[in-house]
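Since every read-out is calculated from the coordinates, none of them should be taken as a lab result. Fair warning: this is a prediction, and the values are worked out from it, not measured in the lab. Cβ atoms are built from the backbone, for glycine too; each structure is taken alone.
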Structure P
Amino acid sequence: MSSVQTATAVQSAELAVVTRAGFTESRHLGSAVLIGPGGGVLRSLGAPQATTFPRSSLKPLQAVASLRSGALISPEAVALACGSHIGSQRHQDLAASTLAKERLEESHLKCPEAYPARTKDLQQHLEAGRPKTKLAFNCSGKHAAFLAAARTQGWRLATYTDPEHPLQQAVNEVYAEYCGERPAAVGVDGCGAPAAAMSLTGLARGMGKLASSLSRRDAEVHAFTVTQAMLDYPWAVRGEGESDTVVMEQLGLLAKSGAEGVLVVAAPDGTTAAVKTLDGSPRANHLVALSLLAAAEVIDLDDLQRVLTILVKPITGGADQLPAGELHLSEAVTSAL
């Protein structure tokens, strides 16, 4: 068993609470960190220095590694490589076209098969008589970019998800350069690719350096390409109306969620908030991360309220769905703002 572990409940902070009828019904524990433009820690809650699996929050950095390794893909495909998409037909078609340009097929993908995530897309998929497909899996864009890079380099396609594969070693180099950390442990992600463990602080620094690439003269061109692609094609990163897409469309910030309650949001100047909810629930993540960024004055308070109205699901009850409770920041967070 690895000695590397995530933060304990004792080490964690209360990030948000759900109240109903004036009583606290649920408490979201976890860690959060706010990084400034220079990479310094501005605010810290819980244990952001503890190791965790950022999961899909690392996809933008993995996309940098794919481009650095020679992936010749369109800007839309770059955004898809950064994404955890909902598997709509539009997402599937983009993944398929990326493979086709390399004379590759769906069968080359090492990710699992899936159905579209949304009910409407699923209904259309089933009505067309289509089975589960790897193209609909939320990581298909990342895998297509991996394959494009491996094709350019002449690396083995069949083993591109192996941690020892040259492509995955290139990914680790990007982590070291951008996050200032090498993986403390490596597991297997839900898509079958390596899942690197690192601190929440390292994740925030990495995404902050990526987001600031649009304004830094010394920025790597591939970082610029990834950042611009995510902002130009936010639909490809997640999907219309989905939280990360809304943040990028409405606020011009880079946003990337990861499984098990991880979120990182970065402003153009490099100011970045990262959140890890201890029990894996993402319900409070955008509320916490965007509030931290508003406290750093990179989000206007009116814009914050407008976007939170879209992202934070109301606590309602009854046939008329009247307000019955509220999700709000904990005292630990408000006192840190």
Structure Q
Amino acid sequence: METPVTSIPIPAILEIGNGTVFSLERILKQHGFVNAVFLFDDFTYQTYLEDILESISSTKITTVLLPPDLDIQDLIKTAFEMERFDVVIAMGGGTVIDYGKYIAFSRQSPFLSIPTSASNDGFASSNCSLVVNKKKTTVPARVPYGIIADLEIIQHVPDRFILAGIGDLMSNITALYDWEFEEKNGVTRVNHFAYMLSKKAVNSFIRTPMTDIKNQLFLKELISSLTLGGISTVISGNSSPISGSEHLISHALDKISMQPQMHGIQVGIATYIMANIQNHRAERMNKIFMRTGFFDYVKGLGLKKEEYRRAIEMAPRIKSNRYTFLHEESYRNSALQFLDEDDILHDIFN
């Protein structure tokens, strides 16, 4: 019996460079888009709308400024109130990118993703985080038709956005180890191509010079690696190549923390913890977080050790279909002990 060849969608457009956001005229024309809906958040609407519209003449652009507190019903209503369009474009942070991704998914339209920071891999992934019944929930969408990253814009965001992206990307290491652990325990099967892509993404980033996180070579590598991580989830059909026990800790923190931090910041700290519990590439993790200034940044956030303790205990209940290291009591106990004994965490937590 002949084995079927897997067919997966991948972006047709990937442009990472200086001034790419002002090349939209060329990109839209090349791909035959003549009628576009362009979504902005408040910052990008105020800062870039006028210049972008001046750079586009051959495509009809309908601009939409979306508030940051829409739920999934609001988005569906918004999507079907719009007149016909060829493509949805969203420019801004993670929220408006998720809105655009879901509107395009609802209307079966191509989607162009223009992230203004590299704080996580959401700009390239095939799902989005939306409010459903008053709770943040991961819902399916589709991988973007195109990703356009303007390094001149991303270069000028506050450091914390870049550090969050580093934290999110480094979690590929612990997530992949969790994925192998799940397969050994008979819970799942690893998709080896998705595994390879996720691993190569983070390994390529690790080899990049770390002296300046605003350096354009560094940012290009970070964005490229986050993109590959996003594509790996399309291949696997789930988030396992880039999300394991460290993400479960972060999701638990979102529920219990008095002051939740950015996703990639929480994930980065949890990744450091889990790399030590897994006894897998912990020294490399330490070096990356030291060299990039990640540890220095999180030391000033006033994070609560007790919240991380509760999050580790809650982690197995976040996704009952997973079987990560934290689903075993011995590893949870090791993680709780590590919170008390590690010198770096001692400096991070209040």
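Overview of results
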read-out: Structure with the greatest value (metric mean count of other Cβ atoms within 10 Å over residues 143-150, set P, Q); value: P
read-out: Per relative contact order in percent (Cα under 8 Å, 6 or more apart), the highest-valued of structures P, Q; value: P
read-out: Rg/Rh (Cα atoms, Kirkwood Rh), for residues 15-134 alone - structure with the largest value, from P, Q; value: P
read-out: Computed 18.5 for mean count of other Cβ atoms within 10 Å over residues 199-206 - originating structure among P, Q; value: Q
read-out: Which of P, Q leads on distance in nm of label points 7 Å out along Cα→Cβ at positions 223 and 255, largest value; value: Q
read-out: With helix-only ellipticity at 222 nm (-39500 (n - 2.57) for each DSSP H run of 4 or more, over all residues; to 500) derived as -16500, matching label from P, Q; value: Q
